[in-house]
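Once you scroll down, you'll see the structures, which are given as structure tokens.
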Structure I
Amino acid sequence: MTYKKYNVELEEEEKDYLEHFTSTGKRSARDMRRARTLLLSDRGKTDEEIADILGVSTRTVSRTRKQYVTGGLEQALHDKPRPGQPKKLSSSQEAQIIAVACSDPPEGRKRWTLELLRERAIENGIVDEISTEPIRILLKEHDLKPWKKKDVVHS
């Protein structure tokens, strides 16, 4: 047996929790794999055996063991929240852009386009600069489609 820097020795409550965790409820595949990794590691299986059983790499197994030993059970099972990119628009800016999209389009136009909404937002001082993509996402989140005709009759 090879030397393991991070040995998993689960307490009885943790074993019960993981057994229950893997047998009930809806869980992400990643969380289930991590729970099974910890259970198998506690039973004395090698990284290679666990990797073969679960269909993952030995690096994945050793990383899960390390997370358990250094951070505890919850950190080993679940990912930390990821920050992502910050929103481009504040809630008041979003409300103003939605109000513009719900208003009548400019003279000579039948409907709003994303480019027209972008230009109007800059012109009205709602934002200094913005692309059409955050506007498209905003309208999609609120199920607004100002570029579509609303008076279409279906037979």
Structure II
Amino acid sequence: MTLEQLLHTIRAFDNVFDLAPVEGSDAPEIAWGDHFFYYAPDANIPKSVQPYATIVTKDYPGDEHSRLNPIGRWRVSIQVGPAKFTALTGETTGDFSARDFSVADVIMPHPVYGALGWIAVVNPGPRTENTVIDLLHAAHDDARRRLIRRSSLTAEGESAADR
């Protein structure tokens, strides 16, 4: 699976917002060329929400374990939650083992955000591409449900305040 193929797949999700900073944007230079995915039915990033998935194409300070700086290396990271994290990795989010986070086409804990229920795959390929796509769909659906729940809670709060 190429980066372009995965981007094409994700961009086809309903109401997806692909924040893809480029040179000259307000985003920090380190983020240029990377992708941050949100469920955004109004085409705006929801307030106080983290992306449900990312694709990064380079090492970030403090996140060099995946060794992404060589050309052609990239990593998809997906918020899956603690239960799915354990099902996928066989480990808990609070206690996962040290490993070589640079191995390609393997589902593993995110080297920085694994404790928060994120998994990562460097250069998804034949072993992981179908699972990665399924996990991205599920993360997108979870983000949609969270946004709907937050919206209904906000609407209920406003309705109660208006009474």
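FYI, it's all coordinate maths here, none of it is from the lab. Here the structure is a predicted model, which is why all the values come from computation and not from measurement. Cβ atoms are built from the backbone, for glycine too; each structure is taken alone.
Which of the displayed structures (I, II) returns the greatest value of distance in nm of label points 7 Å out along Cα→Cβ at positions 25 and 57 on calculation?
I
A further question on this structure: With mean projected area of the Cα convex hull in nm² derived from the coordinates and found to be 11.0, which of I, II does the value describe?
II
Now for a different question. Can you say which of I, II returns -10500 when helix-only ellipticity at 222 nm (-39500 (n - 2.57) for each DSSP H run of 4 or more, over all residues; to 500) is computed?
For helix-only ellipticity at 222 nm (-39500 (n - 2.57) for each DSSP H run of 4 or more, over all residues; to 500), the value -10500 is produced by structure II.
Moving on. Taking FRET efficiency 1/(1 + (r/R0)^6) of positions 65 and 145 (r between Cβ atoms, R0 = 35 Å, to 0.05) as the quantity of interest, name the structure among I, II where it is greatest.
Evaluating FRET efficiency 1/(1 + (r/R0)^6) of positions 65 and 145 (r between Cβ atoms, R0 = 35 Å, to 0.05) on every structure, the highest lands on II.
To test your reading of the models, identify which of I, II gives 0.93 for Rg/Rh (Cα atoms, Kirkwood Rh), for residues 73-128 alone when calculated.
For Rg/Rh (Cα atoms, Kirkwood Rh), for residues 73-128 alone, the value 0.93 is produced by structure II.
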